[in-house]
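Quick heads-up: structures coming right below.
Only the coordinates and a few stated rules stand behind these numbers; no lab work does. Note that the coordinates shown come from a computational prediction; the quantities given were computed from them, not determined experimentally.
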Structure I
Amino acid sequence: MSATANRLPVKLDFYFAIKDKYKVFEFEKYLKSGLGRIFIRKHLS
């Protein structure tokens with residue numbers, strides 16, 4: 001992928017899967033919100 005071509009090798013630290021694609025869209029929207037950014041800092045950083 002061209003976005004990571006200059007930063008290889010890439011290490012996968014976290015994997016998250018949701019089966020329902022509509023819930024995925026809702027969760028992605030949440031992560032882009034203010035509370036979602038706090039969630040990311042608290043749980044994924």
Structure II
Amino acid sequence: MKVGRQNSPLLLHKKTTILSFSRLALQTMFLQFGIVKTLTIEFANQT
């Protein structure tokens with residue numbers, strides 16, 4: 001029982017870490033997309 005109790009928080013921590021990492025990756029992707037979009041608009045305005 002003691003091992004199971006110790007293992008549970010570790011599994012939960014791993015889950016939340018993966019979740020936060022995927023969220024960070026999504027934010028980075030959206031940020032990069034926004035930058036590219038902005039640069040494209042700026043370039044289009046210059047032309």
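Can you tell which of I, II yields 20.4, 69 when Rg and Dmax of the Cα atoms in Å is derived from it? Going through each structure in turn, the value belongs to II.
State the single structure among I, II that was used to calculate helix-only ellipticity at 222 nm (-39500 (n - 2.57) for each DSSP H run of 4 or more, over all residues; to 500), giving -14000.
Clearly, the read-out refers to I.
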